[in-house]
Structure I
């Protein structure tokens, strides 16, 4: 029986990119966004909105890796892979809903990830060209849908929990799909782009340089497009649409993003490119940045792979380490020493990841999710391989 997963060797550059995304998100959670002059810090400029986007694109890459053989075999193997991804979606969502009961001042991405995985299930067998078109479609039309429906949807809470699911299912669904911090419908652009990238021959230098160059070009084009619109009529139209905003207030939104929703008073709000604004320009820019970072990490790994172990080792167990980071934040320890807290956690995570993997083990939560996904996949394969199932009417 063919396996539904790939047996190709791991690419340490992908793991390193995933580790960088994890540490970038941790830095955003812990370090100040502004310096003493109220200017954005380097941490904010490098990672705000970009680390989470890299994480999401790499989730798509991982889905492409784990379904490679199933796509080639098609039939029951692709069906089994879809059930496997659906099970993975449920388990990741469950982790996110459970950990949201821990009080902390950060937004948790896991439940949104689960929703993205579930929405990606029908896309696992489509062509790469279709995936690229879908990525563009979700990036361009997802924000339009979000803005069009936002005023008619219930306001979300901070982070959804099992309580939200049971008592406010409408809020739960709308938050995960359209109104939350990482809305799954527009963010599916990252998953589709990652699925397409994951089908490339990422071990080839030409592909690695291509990702770096094309990603940088897309990021630059999105930035330039937003700047062009805002330097034209856009900036003034936004000021007119929100009379209480001054020019300085609007400039701050462009740097820091909004505290809540993007205003729906004008479609011109979709022309901005600010962290977590989830506009077409924000999505396209961060997809480009993520692709370029992945290309760069793959190139560095080709020529100096051992130097990346501090990123690649944690990058092989980011689910476990991300949850550990959130639980540590929930304790409130070292809250007044953010630099110490960040570097202590990074150091502990690197040491733990290296020792754990030298023991030949998968990360604890990775193993839990993988076993659940494998059980779902194998159940489908056993069912369809049973010669008596047709006689039983199964």
Structure II
């Protein structure tokens, strides 16, 4: 298959050493080699989560981790406050509804981050503590919005409800101090900021959450975190794990830690700034508000008259540049440009140049090099406007 440039919100481009790790000979998943692998991975993940507690690995996508969080923390009839800021936050809420929870939405305008004051007001009004849990999204890829998790922590701690965080596209991209900020469960996945293949999800839980699981009545078997935690203490997983994906994740985490969390976060933000500078020069407008821009995905409306589906189709077929379209109410209306993965400055500039060429092919008025020039200025640190 010809190489494609994946600028998706995930899965992302994977480095060659990570790909090669997939071909390592399998080992006994009940043996010492696997135990050492599991210990390396979970040990590397703990500081990224910002926790000293257990991190449990699941053989699933990120959605499996979301379901795991709900099934282990809530019982049918529990009142849950959903603080969705896009499609994936609504998916989190839908999972809770499927498990019999009474879900109350705290609505946020499209493109805005969750307002800490609105959250504080709603929780303060819950004087009888009917709300048992709060569902949060760290980074919402459908709208290109990042929530300020530090700012949200205070009203949540004051109320005391269990807090569940979808950090699938946020962990490793922006700071998360789970223990310090008081979040109870945080979930993530392999195919985002860590630039590994999909297939492994991660769940970290507070001691309060682990104790609460003993009283939860929702059914669970494969996704029972108590079994996973107990198995992990013996260097195992309760069920057959995706060993090859774990080999790849191990290498990906070594590469991530060699760059450092600060370096990776800065790289994502630098690329997102360059993409916004380029798209703005082409007449795109952004879904996310300026104070809520995600560093891992840029969601943008095209200029008037541009058929975004045709634009994405031609980028893929002619230039092998793959971007995402919109989801839910934004389907067919926006493109989404991811900044994670094993990509470099020249890859980014190539993708932006492909957008310029494709817009020209579609008959739109484009000044050749304007967008790539804006991206170069941003990458060189010369952009001082709000787009960066």
Structure III
């Protein structure tokens, strides 16, 4: 059921538009405003799926109403209604964010088609917002510490660009969450996000994994296979633990970044790819460069922006928030809710978290399984 607001100073036209909408779909809820001032007041009181708004009106015209709505309710589609003399103003309204404009007197078929298109777009926006919230919840950055807030600000500035990002930080600190947020907040968010754990792939297979291979390239290559660079085309490729990649593979990755072209193993075919590369490592890459274990030219290609994820020990203020977050996750999975005593929280807040956020997540789950309710300080000491 859609709720629609008609903003029109002429009563006869308001009624005609209302009757057209009701005849089209009796489930529509129709509200009406006779001028811009009334329209803005109604917009404050209700949420609308569509607004039909005249341009020329006394007191406050349609352009002023549109400006107000775009500033406060930007996802509400506006269809502007204009006389022939108002066409220049109507075009300006489109540039300001209006969905479309209809000339007076309105053509019935054009009006109904435009209304349906606007309502469909509204539904699409709502679905995208629902999915984005779902994604954000899954890859949430939990915490309010200054260290984490700095990371958030960098993500907000960098995400919308195609700049390559190198994420550093200890194991378990949440580097993959930063990579996911960079992708989800980018223009590539609807395209693939491909993650490759470079440390988990044997050095002799890493080139095939990244660039693919042709049938017969090696003994087990029984058919052509696309690599992760090609699978990520148009989207984001996350190279986790890049510091563990062999020098030979590093050279191939460097070439792919320089030319935006890959060549599958055992093939002379060159494939163009459009990929944003985000890399992560827990190693000190500068030391590895000095030791000859990592190519300096590749480092400079990958590190246009460097994001350093703090260890959990460096953001202890976030521990209680993370415990609440992980507790809610466990409850959502079917576990009985538990609370933590002050003694338990004190011990967990003062621990040396060498395994960082990942270790804390495991400890909370262990205490949910083995601890009492509320979890005692002794249990926190015993099972942490």
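Check the numbers for distance in nm of label points 7 Å out along Cα→Cβ at positions 118 and 358 across I, II, III and tell me which is largest.
Answer by largest value of distance in nm of label points 7 Å out along Cα→Cβ at positions 118 and 358: III.
From I, II, III, which structure was Cα Rg over 2.2 N^0.38 Å, for residues 30-197 alone = 1.11 calculated on?
Attributed to the structure labelled I.
A value of 2.8 was computed for distance in nm of label points 7 Å out along Cα→Cβ at positions 14 and 174; which of I, II, III is the source structure?
Going label by label, the one that fits is II.
State the single structure among I, II, III that was used to calculate distance in nm of label points 7 Å out along Cα→Cβ at positions 54 and 262, giving 2.4.
I
Computing distance in nm of label points 7 Å out along Cα→Cβ at positions 46 and 310 for each of I, II, III, which one ends up highest?
Largest calculated value belongs to II.
Looking just at relative contact order in percent (Cα under 8 Å, 6 or more apart), which of the labels I, II, III belongs to the structure with the highest value? Each step should come with its number before you reach the end.
Values: I: 27; II: 23; III: 13.
Biggest value here belongs to I.
Just so you know, all these numbers are worked out from the coordinates, no wet-lab data involved. Not measured: the values here are computed from a predicted model. Cβ atoms are built from the backbone, for glycine too; each structure is taken alone.
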